[in-house]
Structure formats: C-alpha cells, structure tokens
Structure 1
Amino acid sequence: MPKKNLSSSGQTGPLSVGNVVSASLRIYRDHFKPYFGLAFVAYLWLLVPIYGWAKYSAISALISRLAFGEVREKPETVSDARLEVNPRMWSFLWAGVLTSLIFLGVYLAGTIAMIILGVGVAAIFGQNSSIVAVLLVAVAVIAFFIICIRLFSRLLIVELPLAIENNIDASSAISRSWQLTKGSVGRIQWIVFVGILVSLPITIVVQILSVIVQLVLTPLLGAETGLFYLVYYLLILPLSFGSGALVTPFWQAMKAIIYYDLRSRKEGLGLKMRDR
C-alpha cells in the first residue's frame, strides 16, 4: 500500500482522528529505533534532578521536531535537530513548570469552589441537604473534569513552538499553543482519547508485571521491608522506563501532527519556520 503524505494529501479540512493516530503510528514505526533510543535516554535523565528534567523535556521535544520534519517532507537528522533544540533546553523545563502551575492553580481554584459550594448547600438546606448536595457536587465535579480536559487540550502542544519556531520563549509558547488550538478542542480531545486507547495495552502489561513482581517478592523478602522496596524498585524502574520510552514517541509524533495540521489550516499549507 503506498504511503500517504499528509503534507501533500490535498485535504483542506482538519485531519480526522483516524488520520492523526494512524500517521503517528506510521511515523513511529518507520523511525522506531532512533525514536525509542532517544525516549529511553530521556527517561534515564529523569533520575538527575533539575538538569536531567530539562534534558528529558528537550529530548521529548526533539522527537516531536523530528516527527514534524517527517510530516512536512523535510526530514532532519537527529544531530541537526539537536543543534536547534538543545539551546532551548531550559525553556522547555520552564514551559513545563509554568504549565504545571496553571493546572495546579485550576485544581486549587476548583477545590476551593467545591468546598464553598458544599458549605453553602449545608448552610442553606441544613439536614435536608444530602440529596441536593450530592447532585450539586456531582455536577461540580463533572464540570471541573470537563474544564481540566479542555485545558489539557489547549496546552497539549506547548513544546512544539519552542522546538520549531524562532524567537519563542516559555510563556509565549503557552500563548501560541492556546492560540493554535482555539476552535479545535473537541477534535483534540477525541485524538487524545484514541491515543490513550492505543497506549492502554502497554500500561496494562506493565501493571500486570508489577503485580507479578510484588507477588513473587513478598514471600521471598517479606512485605513492606526496606529490602523488598529496594529490589522491587530496581526491577520495576527499568520496566517503567522501557514502557514509557515505548509510548512517548507515539505521543510526541501525534502532537507534531496536530501542530502541523493546525498551522497548515490556520497559517497556510506552504509552511515555513515561523520567524518573529
């Protein structure tokens, strides 16, 4: 079956959920060895505080830049792409910190709002507030969940502008992601949902293996002992890193395709590196 190139497909509307996911899988399959190698090294860097976290962020963005080059039919070598990404390493970390603070702020605001709601319902309805309180809290939880999902969708591609565009810093990358995803949140949510389903088998396998390791070690070393936890984490950590390295390139490729699709429709199909 001939390969379908997204950049020359002639499609004027947004890419479908199936297009995005299948293209992500195809790019990952065609470049499995370098992408997986980069992702595994990125996970190893997580063991080093701060500097290693910045390296992890930069390498993850590097994978997205490589995937973006593939979908534009202007592929880069790993070394060439690294030269563009590495100087922005600390910006990737700071963008991640800012994004986390945004989510933390929303979480705290939502928690405070639900506490105020609960206290208000109790004060107004007294002992008869049980059913009303449950219904209102249920609605509030659902609304909060929807807000978080929409926020995640708006900030999904934050690292892409940093990895690809010029004269972009951490805060403007967040604004750029917010700008590009406007009007496309619903479709992005479906893409993320399907992406989770694709990644789910690996997650399930890891969980099963974790339980098996725990069941094997418990009679040998005893439960909740220092030696048990040491051996358990020595066995589980490589497994977790390996599984994370397996799914990370798929997600980074998917972000790159979403970013390409949004820019091609909003800023023209003849994409050039943004310079501003």
Structure 2
Amino acid sequence: MTQERSVRTVPAMSAMKAAGQPITMLTAYDASFAQLIDQADVDCVLVGDSLGNVIQGRDSTLPVTIDDMVYHVEAVRRGLQHPLLIADLPFMSYHDRTRAMAAAAAVMRAGAGMVKLEGGAVVVPIVADLVAQGIPVCGHLGLTPQHVHRLGGYRVQGRDEALARTLQEDARALEAAGAGMLVLECVPSDLARGIADELRIPVIGIGAGVDVDGQVLVLYDVLGISPGRRPRFVRDFMAGAGSIPEALRAYVEAVRERRFPDADHSYA
C-alpha cells in the first residue's frame, strides 16, 4: 500500500526542525523537473533567481526580472503537488515597501507559498511588512548573489569575527521580524551550526555544513549539468546514478541521513 503524502507547509517545516528531521530543498524552473522533484519526495522547491545563470545563461542573477520569476513560478506550480513552493524576489524588486508588496503579490498569485529575499538589517522592515500582510518570508544571509559586486565575488562569508557577529545579529533580527525560514549560503560550518541552534525557525544550508536544519542545491548542480567551475559545496548526484529520478532520490536520502554535505563539501 502506498503511504499518502502530505502537502508541505511553512508550519510543517517548523515542525520538522522541532523534531530534528532534516529538510530537503531543490531549485526548479519548469513543470517537468518539478514533477520529478515532487516524486522524489523533496520537502521544498525553490524557484530561484539562479534561473538567470542556469536557464538564461547570464553571469549573475542581477538581470532576472519579476516577470521572469512569475513565468517560472507558474510553470513549476503546474508540476507540483506536495512540496512547499518558495520564490525568490529578484534584484531591486523589494528595496521599498511598495515594490516589495507588488513583487511578493505577483509570485504568490503565480503559485508560491513563500517568498525569499536577500539581506540582513536593511531588509528587516520589509520582512515585517510582508509578514504583516500574511506573506511567509524566507531570509537569505551569507553569500548573497544579488550583492556579488559589493562582496567582491562569490566568496565564503563570516570567517572573520566581525562579519560572523553581524550574520548572527542579522539572523536574529530576521526571525524577530517574522521570517519563517532562513537560507545560509557559503558560511563556515561552526557559524552555521550556532545560528541554527539559536533560531527557532528552520535554517537551510548551501555550503553551510551538515549541522543545520536542511539543505538546498541548484537542481542543475545536483544533475551535473551546470557549466563552468563547480563550487566546493556542490555534489554531482548523477555520478553513479542510472537515471534522473534515481539521482534525486539519492540527494534526498543523503540529506535526510546527514551524509551530505560532508567535510569535503563544507567550509571551515
């Protein structure tokens, strides 16, 4: 008998953290891959502005527009039944309250169940405004690709004491503003573990070690089809797999069993 699967929700993610159950997340950009991800029993699907890199062939996420996001959220929504669908708010779509509300409304109407935005203290008032209007928000700290020019490239964040302290303060502030989830990208494992232990909301890592509440990777990285240099935190799950569904299941199992990421895919 096939066990009936539940629809994942924001409260369900918090319950998974409380129960110590690792959360699985992958990006998706179209209905066909979304359906395969759904069948692999992934908990959350992120329509990331990484589509600028892997779909549009651009060298950053900055050119991605809200219209691009709406198009891909609608496509992914058609392929999903069970995972929580999260949508990135693209570059400069949430720098003031009016634009943030409009951008969030657009992707929520397209089918998202949560929006994700990058930044710390500066976006806290926007997060609070969105949450007050009933819009679930996921924060994103550490390496924030929309700020790549200010950061000076795609580099590990939080290795020095001052920046580590700022990341901890920003994480607390985002939670206090009502964020329901947090992504930490490219931060030392010890720092990520400390933040995850302190916060009540789920902390999802990408290059943040294994001792957080879940993991996210770009789908194309998991399948080994992303061009160019592969970041340290990426693992090609197609290697040794007989099919795409098998590779996706291998990713899910590795995250749930806390075999991924290991030290070779993390930062000290």
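Only the coordinates and a few stated rules stand behind these numbers; no lab work does. Everything numeric here is computed off the predicted structure, so don't read it as measured data. Cβ atoms are built from the backbone, for glycine too; each structure is taken alone.
With log10 I(q)/I(0) by the Debye sum over Cα atoms at q = 0.07, 0.14, 0.15 Å⁻¹ derived from the coordinates and found to be -0.21, -0.92, -1.09, which of 1, 2 does the value describe? Present the calculation step by step, with values, prior to reporting the outcome.
Working: 1: -0.33, -1.06, -1.15; 2: -0.21, -0.92, -1.09.
Structure 2 accounts for this read-out.
Taking helix-only ellipticity at 222 nm (-39500 (n - 2.57) for each DSSP H run of 4 or more, over all residues; to 500) from the coordinates of each of 1, 2, which one would give -11500? Checking each candidate, the match is 2. Which one of 1, 2 has FRET efficiency 1/(1 + (r/R0)^6) of positions 73 and 185 (r between Cβ atoms, R0 = 30 Å, to 0.05), as calculated from the coordinates, equal to 0.60? Clearly, the read-out refers to 1.
If distance in nm of label points 7 Å out along Cα→Cβ at positions 49 and 65 computes to 1.5, which of 1, 2 did it come from?
Numbers: 1: 2.9; 2: 1.5.
Computed on structure 2.
A value of 33 was computed for relative contact order in percent (Cα under 8 Å, 6 or more apart); which of 1, 2 is the source structure? Clearly, the read-out refers to 1. Each of 1, 2 could give distance in nm of label points 7 Å out along Cα→Cβ at positions 89 and 145, but the derived value 4.1 comes from 1. For the read-out distance in nm of label points 7 Å out along Cα→Cβ at positions 137 and 249, a value of 4.0 was computed from one structure; give its label from 1, 2. Label of the source structure: 2.
Given that Rg and Dmax of the Cα atoms in Å, for residues 57-120 alone, derived from a single structure, equals 11.7, 33, which label among 1, 2 identifies that structure? Please report the intermediate quantities before stating the final value.
Details: 1: 19.0, 60; 2: 11.7, 33.
Going label by label, the one that fits is 2.
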